[in-house]
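So, here come the structures, one by one.
Derivation of every value follows stated rules applied to the coordinates shown; laboratory data play no part. Small disclaimer: the values here were computed from a predicted structure and weren't measured. Cβ atoms are built from the backbone, for glycine too; each structure is taken alone.
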Structure 1
Amino acid sequence: MYQESKSVGGIENRHPSHPNDKLMEITPSILTADFCRLGETVDEAIDSGINWLHMDVMDGNWVVNRTITFGPALIKSVRNRAGPEVFIDCHLMITNAEETWDQYVEAGVDMVIAHIEAVDDFPKLISNLHEAGKMVGCVLNPDTPTDDVMGILSNLDLVLVMSVVPGKGGQSFIPEVEQKVRDFRRAIDLQIDEGGKKTKLMIDGGIKDHNAAMVSEWGIDIAVVGSGLINSKGSISENLRSITKSLEK
């Protein structure tokens, strides 16, 4: 059964990327990796101090460019490589999250993040995942109103705000999501002050060292970083240091 204490401890205490808990946490998008070297990339990320891995699942139907990425089999391989102590979430950009969530649980994820736009009965999905002992995140696209998620906020372990449109290539960071982030930050802080769940706030899309401090100031707890962390210009450790340095200014 799902335990409330696990949702808080699992994110806040079990997997800190930085010793200073006031710093925004960074999680790499595995989608950016060279899959021929995926095991090495996972090792490199963990060795650099990263303890949270973000897995982007696209089924070729839901995202606008019909991209297919990977599924539970690859996630299971990453879990086996990373070991039990690394936190793994899966961001499901698929049409049938309500029918297939259990496959990702069996693959070893700690959290399933599903799109509010793609799930018909989100409260039921939350209940199913919590009963399975897993955490639940809800993600919304840049154009989706916050009101679509506010009604279920009290039961969510995480809210993910997209700062690009999922599956649409050649995009830049969308700064207009600032108000959306601040609205969620305000609502989550009020929820915590009233003794409710310590829901985490994540952002994904176009985050690099030049804008990481900005989204941190908006109130983001965890930022998903793809090419800003996994690239040919530097190692993951070097790129992480660059991002962390920008947060400390």
Structure 2
Amino acid sequence: MQQILVIAGTDPSAGAGLELANKFFHSIHYYTFNITTAITAQNSRGVQEFKYVEHPIFISQLSSISSDFRIDAIKIGLISNTALIYSFIDWYNALKTKPFIVFDPVLKSTSEKSFINDQETLTAIRQLIGLCDIITPNYKEAMIISQKTETNDMINYFRTLGVKGGVITGGDEDNKNAIDHIFTKNEQKEISYPKIQLDEEIHGTGCLFSNAITYYYNETSNIIDSAQRAKAMVSFNIRNNIKRIGNGYYYFILD
């Protein structure tokens, strides 16, 4: 049985964060360890409040898990806090066996709630990216982190940070197609899907995609193939497995 360490914030509505990761990985029979970075108050209408955990308890969570369990992969979501990022980097660098990392740099919620403290946090995020195998920012997040506006410039910038590859997702771009830009150190590819028109946003799309790419990369060790398969899986679930269970966003209903 594969064992995944998920580092993210909580979502009491269970549509994203740790809760969605648990649903997804349990559906494919992976075991998940959970490290909490932030406690949020949110529902289908957005994030009302959030608070990062103190870094001593964050470090204790990491040490407690790594001292006892095998970790096959690490999936990181919300960690846009300087002290937590540097604590993670120190912990990871001390590991004898280093699992691969997939990082979904959550800077804002679907409802545009900002999770970034200051410019220093962006500097820390850039250092974290250098440890990762895959990053999955959307276009807006990639623009904020790289301070670039052209996708090719963003990709080249991320390569200079040391990441093995990633996907700049295009679902937030204002056009008829969702275009994802997949890259490795030496390759680059675009995949395009027609946007599915809905009357409201879908909660947790980025989380589901990064969870899926973690799974496929763990199975194949191929970034481009994993990204394509993850995109197809998310598109299938958007068409078949979303529901409005509250008064706002759609939620994924995973089997």
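Taking mean count of other Cβ atoms within 10 Å over residues 53-60 as the criterion, which structure among 1, 2 has the greatest value?
Ranking 1, 2 on mean count of other Cβ atoms within 10 Å over residues 53-60, first place is 1.
Given that FRET efficiency 1/(1 + (r/R0)^6) of positions 189 and 229 (r between Cβ atoms, R0 = 25 Å, to 0.05), derived from a single structure, equals 0.35, which label among 1, 2 identifies that structure?
1
Among 1, 2, considering only FRET efficiency 1/(1 + (r/R0)^6) of positions 101 and 197 (r between Cβ atoms, R0 = 35 Å, to 0.05), which has the greatest calculated value?
1
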